[in-house]
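Engineer: Each structure below is given as structure tokens.
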Structure I
Amino acid sequence: METEKANGVVRGDDGLFRPTWAASDHLMRDYYDTEWGMPVRDERGLFERISLEAFQSGLSWATILRKRPAFRTAFADFDPDAVAAFGDDDVDRLLGDAGIVRNRAKILATIGNARATVEMRGDEGLVEFVWSFQPAETPQPRTFADVPTSSPESLALSKALRGRGFRFVGPTTMFALMEAVGMIDTHLVDSHRRGSSGVWPRA
């Protein structure tokens, strides 16, 4: 239960401060406490995050999080090799799967992004490529209004990924990705999770 608000955070019944979006729903709270903002440095994990951020476009993250188990089943646990091999029958199967977001453009983009991910292995690979856009500094927001929605780095990452054949990777989506995988720390300064990634200091 919410018991107190200070500087954009809410104190939960466990005494810990979280942003409002992570304070009221148990699924969102668990995600915030254990996963959001922690470094993701493996190819499959990063491909999953890129895919889910793309599907989230225009929807709430809570919706995507609730559908995540179904997404993982539908997309072969986001194994890039498996998804890259999807054909027309798989597209039809996915369009008929009520457990996921049935958007043809996003489904086709995910398959195309898997193929682009596999192709990148001949160079530095997806993980090194994406993390090369980590900025020199991270935001230090005190309230949710202080959190940016894009940055020069997310714009550059978006442009670079598009150049590699990725789709649904706009600057705002890529900023959300950077937040989610620990490339930046946008935990509010008074949140108990601030600085927890090990990538950035708490201050």
Structure II
Amino acid sequence: ILIMLPLMGRYGANVAPKINEILSVGWVFLIHELGNLGTILFGLPVALLLGLRQEAIGSTLGLGREGELAYISEKYTLDSPKGRGVLGIYLIGTIFGSIVFSILAPVLLGMGFSYQAVAMSSGVGSSSMMTAASSALAALVPKHSETILSFAAASQLLTSFIGTYIMYFLAVPLQRFMYVHLTSLLDKKKEVYPEHD
């Protein structure tokens, strides 16, 4: 908690100057949190098709940041297949996440998305990824850099807080439902089309 306090204070300092602007589009921030379910809706089927089984549960629950890592490690331990899945995503995100996000933000801006939308979408639960995306965006649109940093920080704060509840109450049940049904479909398909040696 003591280590995170300066970071949260910094986010607050970024949010405060633009609080009226943030509140005027507050509902968009809340809908943005539902986007965290995308890792399950899109990632879980791909992971299962690639041959992952229980590792897919850990690797598709979210971006594998602290919230997902804590949930999986407490429920299943990091020595389990699910733990290996979330730990793999955590390590990949730590190494490559900031690089990808610093490239992705300018690309989305170039595709026609507004700087506010891209700034909002950069708060995904990882401070390093959010900083990389919002800094790259602020460098491209310097006259709106304060708004970009405020929107990104507000989005990050909401993801850190509300994202935990969305993960627990929406993402986990959705993932269980999809995992059971998708694995049963894949197993039936293997019975119909057995692999040849």
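Engineer: Taking distance in nm of label points 7 Å out along Cα→Cβ at positions 107 and 171 for each of I, II, which is largest? Intermediate results must be reported in sequence, preceding the final value.
Structural biologist: Numbers: I: 3.2; II: 2.2.
For this comparison of distance in nm of label points 7 Å out along Cα→Cβ at positions 107 and 171, the top structure is I.
Engineer: Name the one structure among I, II that distance in nm of label points 7 Å out along Cα→Cβ at positions 19 and 163 of 2.4 was derived from. Can you show the working numbers first?
Structural biologist: Values: I: 3.0; II: 2.4.
The read-out was computed on structure II.
Engineer: Just checking, which of I, II has the largest value of distance in nm of label points 7 Å out along Cα→Cβ at positions 59 and 187? Numbers along the way, then the final one.
Structural biologist: Details: I: 2.8; II: 2.1.
Ranking I, II on distance in nm of label points 7 Å out along Cα→Cβ at positions 59 and 187, first place is I.
Engineer: Could I ask something else about it? Tell me which of I, II gives 17.3, 52 when you compute Rg and Dmax of the Cα atoms in Å. If you can, show how the numbers build up before the last one.
Structural biologist: Values: I: 17.3, 52; II: 18.5, 65.
Only structure I yields this read-out.
Engineer: Who wins on distance in nm of label points 7 Å out along Cα→Cβ at positions 67 and 83 among I, II, i.e. which is largest? Present the calculation step by step, with values, prior to reporting the outcome.
Structural biologist: Working: I: 1.4; II: 2.3.
Between I, II, the highest calculated value is found for II.
Engineer: Ok, one more. Thinking of I, II, which structure, once helix-only ellipticity at 222 nm (-39500 (n - 2.57) for each DSSP H run of 4 or more, over all residues; to 500) is computed, gives back -14000?
Structural biologist: Working: I: -14000; II: -22000.
Derived from the structure labelled I.
Engineer: Ranked by distance in nm of label points 7 Å out along Cα→Cβ at positions 51 and 99, which of I, II sits at the highest value? Could you put the intermediate results ahead of the total?
Structural biologist: Details: I: 1.3; II: 2.5.
Sorting by distance in nm of label points 7 Å out along Cα→Cβ at positions 51 and 99 in descending order puts II first.
Since every read-out is calculated from the coordinates, none of them should be taken as a lab result. Just so it is clear, the structure is predicted and the values come from calculations on it, not from any experiment. Cβ atoms are built from the backbone, for glycine too; each structure is taken alone.
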